[in-house]
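In structure tokens below, several structures.
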Structure I
Amino acid sequence: MLTITKVDYFLTIENQYIISEKARTKVDGIHSFRGIKYCVKSGKVVAFRDRGKIYEPIGGYYILVGYYTDDDDATEILKSYSK
């Protein structure tokens, strides 16, 4: 019998928490977790990508700041946050 385990690769509440915790120990730059790329600066997530959109966490909210068309495009946009 085949058992399928559901893995959520989108920005769920659980993934948000895990990414936030991981950011505390990561060096500045672009990182990935479960397919979600995020930018870390000074131990905090400053931007991330999810399903074609770029977000910034501001004041407890995720603010939509842009869109991307492919992985390279998203990486370039996220790199601009690490400067």
Structure II
Amino acid sequence: MKIKSVTLEPLRGKHYSTDLVVEVYDQMGFPNDILISIAGYYPAPSQRELDKGWELEYGMDDVETHAEYSLALLIKEALERSE
């Protein structure tokens, strides 16, 4: 398997997960996308959520936290180094 690219997906609507899409080539050379989703349940938004205009909404306040965003960046960096 060879990694072609790693993309941190933009936040869509109300947050449910922080997603990385890893584009790979399998042993036969065929392209494939692998989705890595990181989810947490804590109402403390990341800067990315705040920049998007996040506001507290009781009952729907699961957001991307700084920890989830940081972990996604660490995974992205590690995968890119292995390309």
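Structure summary
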read-out	value
Structure responsible for 3, 15, 24, 20, 14, 11, 7, 4, 2, 0, with P(r) over Cα pairs in 5 Å bins from 0, in percent calculated and labels I, II on offer	II
Kirkwood radius over Cα pairs in Å, for residues 22-69 alone - structure with the largest value, from I, II	II
Identity of the structure behind 22 (criterion: relative contact order in percent (Cα under 8 Å, 6 or more apart), calculated), options I, II	I
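The numbers here are math on the coordinates, done by the rules we state, and not lab data. On a predicted model such as this, the values are computed, not experimentally measured, just so you know.
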